Structure 1
Amino acid sequence: MKNIIILICSIYCCGSETVKRPDWKMGIALYSFHEHPYETAIAMADSAKVRYVEGFSFYKMGPSFNDSSMGNLDSQGINRIRQTLQERHITMSSMYVANPGNVNGWKKYFELGVSLGLEYLVCEPAKADWDTIDSLAGIYKIKIAIHEHARGSSDYWHPDSVLAAIKGHSNIGTCADLGHWARSGLDVVACLKKLEGHIIGIHVKDINELNNPKAMDVNPGKGVIDYPAVIIELKRQHFNGYLNVECEHNMNNNLPDVKNALDYIQQLSTKQDK
């Protein structure tokens, strides 16, 4: 018995190289596979052994959906998505949606979200829509996560703009896009700190050059983002939301890159912080 206790202490108390992974959820943004039909993309996600995916409203679903976009599916298409997800034991937890510009368009997205069991919608809404979407999010029980494209292409490129939208809106949080922050020349860890308590999901990617809106996408750990520091910060925040890998290179055959990204984050997540 004494030897067992010593062994346990040596593993958990004396600087073990690995620890239990934090309670966040690893997934894939289906935009990574947008050049493939939906069924193929879901099969690819399944082969990467993730249980969560993020859809996007302008995804052209392929011939079996009559080439409909994900945001304009009829009831038959919605049922087909649900069936495919259930067969693969995958949950679509979120969807990036284009700004519809009117309340009926937002209601359509929320109703679609309810049909698919989404937890949150990722978007970059107009300021005039903040009150509307916050109210609808409360009614439909689906959160809003504001996304940030790079400086020059989004009103939300800086965390201060995101915080302005969140203020007074209890159903609005953020989807932190780490690559776009780096493209905007921002300190990614500092941005995470500024948005602490408001982060619902994260887009995991890396780029080859800081402070360049046109920087090229690369595998996490191969670019300019300090991912070990990112993981340490998320652990400090006790983040328990979604980490969705979004791969935007080798688009015809990027499944190996997506798997590499997932493995890399897993390794960092279970490594003892120094």
Structure 2
Amino acid sequence: MAGISEINISEKIAALKDGEAADFINRLKLFAEDFPATENCIKNAFEKKDKTCFSKCIEAVRDTLSQICPGDLALECDKLISLSADMNHEETEAQMTHLLSLLTMLSIDIQMAVYRKENAYCEQYEFCPQNAQCADCSNESAHNGQDKIILAVDDNPFFLTALKNAMSGTDYKLICVSLCSAALNFLEKQKPNLFILDIEMPEMNGYELAEKIREKGADAPIIFMTGNSAKEYVLKAIEAGASDFIVKPILQEYVLAKIRKFI
């Protein structure tokens, strides 16, 4: 899957000297802050079938990517620009959705990496935020070869089915529930090794559910599912205990890559 090897921003930051890291972080922040507007520009140009504007938006993203993480993502941009020349609606839309999903994940990973760097996050630093974990400081029981139970909570059955399909053939035991109350009841019987939580749900949102999960003494990592990379949205999820994120629409390789960081 294009982009997986690139989305490792924390390692890129750690490999740089302080001065270089500061400049790199500033460029990362700029990309993440601008991305929601850029995403809207791309979608609007596509809907209006404005080939010129559409291509310019993608070219701008490609040029920015060349400064922060050159590689496969830039090639994905070129592929979309090429498709848009003919504006074959279905092919262009599919490629656009794929690219925007990758860019959303990149934007979120950037925000998490910058947050960790600026807030002394992870065991190599001084402390971890309360109720938050990451790949380097998640509990050892998740890696001891015992049951790999994942509890997924989403009120939309489409995304639960997508998760099931993504984990088909793996040794993960995926438990899917559509109600937060059902998730909390499940915790009375078992303690999962990992949680995957939607954020926007009617009964209670994912942030509230994460708090109640911690109140019940479950300390397994929490991965939030979202399609929103807005700064305030991502920050609230991190503060609610996010160890990581899965971006909607769900891409199998990314789901498994994220899960394997923890169990």
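Taken together, the values in this text are just the output of simple stated rules run on the coordinates, not laboratory data. Here the structure is a predicted model, which is why all the values come from computation and not from measurement. Cβ atoms are built from the backbone, for glycine too; each structure is taken alone.
For which of 1, 2 does mean count of other Cβ atoms within 10 Å over residues 109-116, calculated from the coordinates, equal 22.2? Label of the source structure: 2. To which of 1, 2 does the computed value -11500 (helix-only ellipticity at 222 nm (-39500 (n - 2.57) for each DSSP H run of 4 or more, over all residues; to 500)) belong? Attributed to the structure labelled 1. Looking at mean count of other Cβ atoms within 10 Å over residues 29-36 for structures 1, 2, the greatest value goes to 1.
A value of 57, 44, 31 was computed for Cα extents along the principal axes in Å; which of 1, 2 is the source structure? Answer for the origin of the read-out: 2.
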